[in-house]
Structure P
């Protein structure tokens, strides 16, 4: 970064209240020691997860609402902003503060730049592996979906990038939305002899046979390390069942215990669960299943700087979660003595693109896969006049635009947009291209819907999603964040019993939503096969038309519910 450019962004940071002196910020902007991570022990695991097909460096605003309920309230990963910084001892205004929180996001993004990108990640992986010759690179899933090029190449751009990055073992979730046949094709052809795709909890529906190997054992520096796979247990519920009609999923912790015991019986000195459960589920699972040394987790996109230690009847398990979108890489160093884990070191490293030169080979791959689509990717739709972000329990500015577009273009009173956690962030003043719109919408079931629903049905939908998110038993948390709504307001009490969380539903004009009255509701991403057969307009066409008609997307009031009963919960700011 040139000094004149730095002074410009420093002024932006100061205007936002970031406590950065010129000298301190300059030092942080190009600190060559940031990625000096001393090796430890005799075996190492590098962990990425939930990359969502982001080959290029991105911006991704962490949530300002990530509520925990029951025993999870106020505990990692349900800490945001200042509470997270305080808990983990991170200095406000630092690089780490920008990586792990939403605080001063726009100014900090200007100061510290974009994050991730496979060419920069590849450079860091090579550095880490050079100092850790006895290591594996693990991918926790959700790698093949989330971008235009991944959608248009049926995931091939990411499959080839994974091999080039040196991924050794992976499990899955959104990968399954390309269909069972496509996943099997990749595993049996592209990954053969290169990448082990594992999942102990995916079985055939007829005879209960394993679809994938449940685990692999690799010897690292003389240490036998078992990696057990745990695919997203609720894939056929959160995503269309018709993609995997002959496979069953589920947490299956009883079977997991058998798999862990079997791996130990075959000589594994360390057992690691490569999980796509989500962190709350992993924390409960760690208390029930014994013999797992470490859980390397994903799905909930929680960037958690340090692990949580969970005790169980036979020992303890280290539980981690490694963020999303290529922003982080987990570095786990293991010291194994006397046939068991004696000690470890863990660090979740933020991947700052401007601190890591692009790897030439990966960069060439990215340019090659993007070249045929350049005109489509760069199609201009509008200019953002506000920060556009998605992540948070209830809504974000990106989904507000999507809801507004659905209501206008489909002529409805209300709109729903799924509570997906993936989707990058755009700064005010930047152009919105088709590529950026697809980073919010690139799925294999993008159909828009228009339905006539009673007020009672609308409440049932909101109650059902709320229970998926806020059920105090993590094993019943089956989806993403709360469905986003447009055209109506409501109140929610996360700690209330099932079916009693939603109240005060009104249209934006103040009229109550009545139980037996009908309302026209637009949506997208339906999971039913009937909706697929309708072959309706994909959501990106709907939103693109809305944007082109306006050219500037002005700041929008984010339609969030009134949240009741959370008090001083540090998961909301």
Structure Q
């Protein structure tokens, strides 16, 4: 039997093993993977067999040569839609415009059964298999919620200082995605978040250190790959050092090329070497890179072609971020930006929300190809790259849906272990963490925890940690919700409750250091009860170091699992062992 076939059979057996997530099985999986790669380097890889015994390259060119101009354009566009069933607009995009790629959001998800039916329906409409993508970063950007397994996010994972946790996160996410027909995760965030004032990245980044980001992001990608899901590194060439949110306006990163290479580009270079499938450029202007003033990287040939393709030797898919973001639409329509991005070097352009603009995008690209403004050679190059990408995912002849577990007890145990090991004590001047479980608790919690547009969150209806504390302890536990931007009257009313409360106060904040009104609430609480208050940073850990704060922890996100794990650990006096992955910043 062919060597590669033997290894493939062994890997399939491993996937059904009860202990497949154990360290021993993971080491063996790594051995199998390296064995295949080594044999491939020696020219002993398995020949791809097809019914007509044609090679993969011939098959791709056969499909390519069968495409009309309209079908080619469809392969280089990705669209989103509204609803939990295939909308009439989405059906038109696939049938009329030959859309080749779909992005899903929380608005499209009800439960695993519905999602599986949805992706099957989408695939059934298309002659060429669709890439179906989602942003499942973990933490604050989680599109697939319970019963899918929920993970605490990148910075929380890095706080465990165990890169294997990033691998397990990617692997389990991928297995659950393939179970519902999703084959592409638009993650990881490879930005180095070394500017605390950055409103759009923060805990979505692993760290403010380029090497830490690279190590964890690589392992996350390896996990996705072993789960048969494509990965996408974002936001090239790095927007961790920007002070604006590109969803609303175009930021500027004023770093010279040497600084970019040393910091921002380092994780991307490492991920390209690992074999990341796709790279997503940012809607950010880089004066030292972009050929025109106020030209975002998404539309820059110097960034997309010269830097990414020629200098960094990237051969995978270049996919834009949503072209309906303010960072683009403040100066260009999405459809105008789409053909310009393709000309600059993008392979797939993304339009997430508005059907009319999506339809105009197809028409605009066709118009520009026919006029010669967008060379047909550039379009063909992108189409071939997309077809190769789909072949690597085995979409042409493989299973589009794989029967994997979703939210199994083993998956949840692993996610809980990662969360446990991430929670970080930042300040503990009064040893407050040790005695929270001894008496009454007052939880102050924001009524909304959404900080940027990419987070699909509603208002807080109940505080999960309050439910867990009430279940585990035999003394009073109560909560008060406060506005994300509390006015003076609300703050003073809350101070009345704080003054008269006899016990420990858990003050939960969401980037208060960037929010003057929430910061004022923190200061007012600290004036009265600093020694009796534990600040819990539900986003960026910088809140934990605000002036006057004596006791604080970083939770890194406000997900139900993180709240549950925290409350359980405090209830039973478990040690908090996370370590801050922000190493180049000091308070």
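Throughout, read-outs are computed from the coordinates displayed, never taken from laboratory work. Since the model is a prediction, treat every value here as computed from it, not as a measurement. Cβ atoms are built from the backbone, for glycine too; each structure is taken alone.
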(request) Tell me which of P, Q gives 18 when you compute relative contact order in percent (Cα under 8 Å, 6 or more apart). (result) P
(message) If FRET efficiency 1/(1 + (r/R0)^6) of positions 329 and 553 (r between Cβ atoms, R0 = 35 Å, to 0.05) is calculated from each of P, Q, which structure is the one that comes out at 0.35?
(response) Q
(message) Given 0.96 as the derived value for Rg/Rh (Cα atoms, Kirkwood Rh), for residues 257-384 alone, which of the supplied structures P, Q does it correspond to?
(response) Q
(request) Compare Cα Rg over 2.2 N^0.38 Å across structures P, Q and report the one with the greatest value. (result) Q
(request) Have a look at P, Q and say which one yields -12000 for helix-only ellipticity at 222 nm (-39500 (n - 2.57) for each DSSP H run of 4 or more, over all residues; to 500), as calculated. (result) Q
(request) Identify the structure, out of P, Q, from whose coordinates distance in nm of label points 7 Å out along Cα→Cβ at positions 225 and 273 was calculated to give 1.9. (result) P
